[in-house]
Structure P
Amino acid sequence: MTDYDQIKTTAEAHEAAALPCARAVHTNPDAPLSAEQMPLPDSVSRKPIAQKSPAEWAYERLILYIKNFEEQLDNEHEIAMGSTGSESGVLRIEGIGYFDPDIVTFYGTDGSGAKTQLVQHVTQLNVMLRALPKHEPEAAPARIGFRLALDLEKSGADEDEKA
């Protein structure tokens with residue numbers, strides 16, 4: 001049965017149009033769920049995708065990928081990223097942000113410890129997440145994904161209060 005064979009109410013059609021389409025298949029059926037396989041948190045699904053800028057929508061999904069990646073790391077590693085198609089090296093992720101309508105920014109340090117910032121247009125967004133050993137082996141690992149997810153929840157709650 002195709003979508004054309006099914007009768008939908010206007011509300012059902014709007015709801016279907018607002019839901020993102022995502023899918024992932026892994027070689028190991030017992031692999032941890034990936035970001036595409038997880039339900040969207042309320043903080044992300046509260047605002048319809050059509051009302052989000054490309055930068056905001058990219059930012060929110062990056063947070064989901066980062067949080068999911070970090071949840072699979074051991075206590076000896078932290079998240080970093082490499083920019084694909086570039087010789088810029090690896091950036092240890094210490095923050096991300098966006099600037100509407102179309103800019104995403106990554107903040108952190110490079111392999112030598114130098115302060116680094118990558119400003120990227122959403123149409124050029126290609127990020128490789130990597131696990132790097134911690135700078136200080138005795139310290140607890142820095143987990144940016146958890147902080148980013150909390151910020152999403154807080155900003156979603158703030159928008160609800162304004163409405």
Structure Q
Amino acid sequence: MLIGILLVLTWLILLLRYPAKALPVSLVAAVALGLVATFVIWQDSRETRQLERLDLRLSHAPQTCPADRPLQVSLTNTNAVPLLELRWRVAAYVPGDTVNLADNTYTSARYRGPGELQAGATWQECLPLPALRSGYRPGTLEFRAEHLQGRFSN
């Protein structure tokens with residue numbers, strides 16, 4: 001932070017002392033910074049749109065999944081490009097409620113999807129349940145994927 005303050009003070013001094021030389025350089029730097037900011041915002045919105053096009057469904061399925069992994073995950077990539085990597089956290093809710101009953105601590109597991117999922121492909125897997133608050137049965141809860149982070153092919 002100290003280095004940033006020193007750079008800003010140095011820039012202001014140069015701008016006041018040598019305005020004819022510092023002003024064109026400052027304008028070029030401001031335009032370059034604006035272009036970089038525009039590119040970053042565009043990339044972020046593009047990734048958000050691609051993550052919104054994923055169909056990720058979670059359900060408690062002890063009949064079809066092994067006992068140690070009763071959470072069935074179904075993921076469909078409806079994007080036009082392959083999904084390279086996907087991570088998320090699982091939240092558990094009583095239907096109609098907004099209180100997350102999954103213990104999402106710093107040490108809790110982050111779930112990962114398949115390595116590469118082609119456009120239009122579907123992936124299904126059984127995963128372990130997250131740690132739940134005491135007194136709640138998994139069969140009565142609704143599971144959702146939250147905090148999705150993904151990477152797509154260009």
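Can you spot which of P, Q the value 14.1, 36 was calculated from, given it is Rg and Dmax of the Cα atoms in Å, for residues 62-117 alone?
Label of the source structure: Q.
As an exercise: semi-axes √(5λ) of the Cα gyration tensor in Å, calculated from one structure in P, Q, equals 32, 19, 16. Which structure is it?
It traces back to P.
Using helix-only ellipticity at 222 nm (-39500 (n - 2.57) for each DSSP H run of 4 or more, over all residues; to 500) as the calculated read-out, with -9500 as its value, let me know the right label among P, Q.
P
Which one of P, Q has Cα extents along the principal axes in Å, for residues 94-133 alone, as calculated from the coordinates, equal to 35, 27, 15?
Q
Tell me which of P, Q gives 1.8 when you compute distance in nm of label points 7 Å out along Cα→Cβ at positions 78 and 142.
Numbers: P: 0.4; Q: 1.8.
It traces back to Q.
Comparing relative contact order in percent (Cα under 8 Å, 6 or more apart) across P, Q, which is largest?
By relative contact order in percent (Cα under 8 Å, 6 or more apart), the leading structure of P, Q is Q.
No value in this document is a laboratory result; all are computed from the given coordinates. This structure is a prediction, so every number in the text was calculated from the model and none was measured. Cβ atoms are built from the backbone, for glycine too; each structure is taken alone.
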